[in-house]
Structure I
Amino acid sequence: MAKILVVTSGKGGVGKTTTSSMLAWVLEHAGMSPGFLIGGIPQNFAVSARLGETPFFVVEADEYDSAFFDKRSKFVHYRPRTAILNNLEFDHADIFPDLPAIERQFHHLVRTIPSEGLVIHPTTEPALSRVIKMGCWTPVQTTGEGGQWQARLLSEDGSRFEVLFEGELQGAVEWDMTGLHNVANALATLAAARHVGVVPLLGVQALSAFKSVKRRMEKVADVHGITIYDDFAHHPTAIATTLDGLRKKVGDAPIIAVIEPR
């Protein structure tokens, strides 16, 4: 079975659910009928998991331990063909003593990916660069500034942008999403989809029809001119990137954030 694995560190709310949902939708739009297992409900599907009708399966994963008797990260058991590593910071202090311990688990994952597979990661994550430098025998593609996959913003809030692969324009995404973190998630999605046969232009078209995920900047009400969103972000980085995207969308309009500590 060909598998596509989306991986992040434990810093919840910075991409793994949204990227997994994007990737499953792009494959669905391309007629590939993938299975998926996602830690949220993609609004393009209305379910968080399904078996699928083809060998393609999208798994949302992280580095948390497998069980009380198996302290290896869960993702070392998945044996993916395509892996998106979209960020890595220290988290899960109940499991890991420090960031290098998490990096070692990510390197264990990288070593399980076959030589015909693909590892995708952003250029902006030093910890992931260190993981790759530990040894990688699989082709690697990078996203973001200086990477093979780049975005050219057409709107400051990230709701419109052009996609470039190795300097060549692949198309433009226009969607309801905001934030540079979601632009980065989109680039990783397109890289993974291309690896399994989806041409970037078709992927761009699919992303333009992407409806996000429940509790990821989900608009729940408009009351007397006040728009209310529900969002799952709880890691400091996630909160900052989400609010940055919203600020760029609404300009000088006041924003009141109500945060439930975890």
Structure II
Amino acid sequence: MVAIYHPKGNPDVEFSEERLQNFSERIGKHGVSTVNSIEEVIEKSDAVMLLTNDGRPHLEQVLPVLKAGKPVYIDKPLAENLENVMKIFHEANHYGVKVFSSSALRYGSQNTSIRAGEYVGELLGAQTYGPAPLQKAHVDLFWDGIHGIESLFSVMGTGCQTVSRTSTNGTDLVVGKWPGDKLGYFRGIREGKVGFGGTVFGTDGINSIGKFEGYQRLVRAIDEFFLTGKLPVEPEETIEIYAFMEAADESKRQGGKPIKISDTINRIKI
């Protein structure tokens, strides 16, 4: 890391000046300078990490990076709604630039192996849980639900067909149906003890997944992406994850009705 820029944020998303000052001082000890614009960061960098903890400005903020041809990692949530998620990838494709976005929960110690058929044999289904506070400017599950849902997709893979959601003030239960009648579901927590975890079910066993194990594996994935240019997660999978969450919003609006992922994606015209 050679330089950082912290743009003015939206007032409904807390990031205090004190936290920013402490952060700037800590990284400054390692020779990282604080600059006054995204353009200055781009000029000094071979690759860019967009870490704003608010999805709304990400499309606007990433455009100059894409125009400059610099690969970019974008922290969650990628955007505030599926339309802008898809616009980011559309613009990335237009400029021939690769974009990577992921939660650290994707990189649980056993997730990749389970997806490859280890530990439990053929995967029959999975459930994950995690915090799901709401931020009114974002699709409900984009804010923190993304962590448990990314963990779910890390083992289930793409191909989710329908999504249904039951919601109360304190809890969400979101169920996705995959080919072969395989079910994956996420429990979003807003009341009581909060944590991350889950279970996978297979032909040969049952195994726990989804605990938060730190950021080291995610950072290694970002580093490898920047060094090799190889995407750790394809855009199609990331788009499906966000479509899953947006379909869950639509299911809630329709009283828990199953919503097709394909319809959720196809209704958006970029």
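Rule-based calculations on the coordinates, nothing more; no lab input. Note that the structure is predicted; figures quoted are calculated from it, not measured. Cβ atoms are built from the backbone, for glycine too; each structure is taken alone.
Hey, helix-only ellipticity at 222 nm (-39500 (n - 2.57) for each DSSP H run of 4 or more, over all residues; to 500) derived from one of I, II reads -11000; which structure? List each step's numbers first, then the result.
On the way: I: -9000; II: -11000.
It was calculated from structure II.
For which of I, II does distance in nm of label points 7 Å out along Cα→Cβ at positions 51 and 155, calculated from the coordinates, equal 3.0?
Working: I: 4.1; II: 3.0.
Traced to structure II.
From which structure (I, II) was distance in nm of label points 7 Å out along Cα→Cβ at positions 203 and 219 calculated, if the value obtained is 4.0? Don't skip to the end; give the middle numbers.
Values: I: 2.8; II: 4.0.
Attributed to the structure labelled II.
By the measure Cα Rg over 2.2 N^0.38 Å, for residues 115-178 alone, tell me the structure among I, II with the highest figure.
Comparing I, II, the top value of Cα Rg over 2.2 N^0.38 Å, for residues 115-178 alone belongs to I.
Which of I, II yields 3.7 for distance in nm of label points 7 Å out along Cα→Cβ at positions 67 and 211, as computed?
On the way: I: 3.7; II: 4.7.
Comparing all candidates, it corresponds to I.
Taking mean projected area of the Cα convex hull in nm², for residues 91-242 alone from the coordinates of each of I, II, which one would give 9.9? Numbers along the way, then the final one.
Numbers: I: 10.8; II: 9.9.
The read-out comes from structure II.
I, II: which one has mean count of other Cβ atoms within 10 Å over residues 83-90, as calculated, at 19.4?
Values: I: 23.9; II: 19.4.
Checking each candidate, the match is II.
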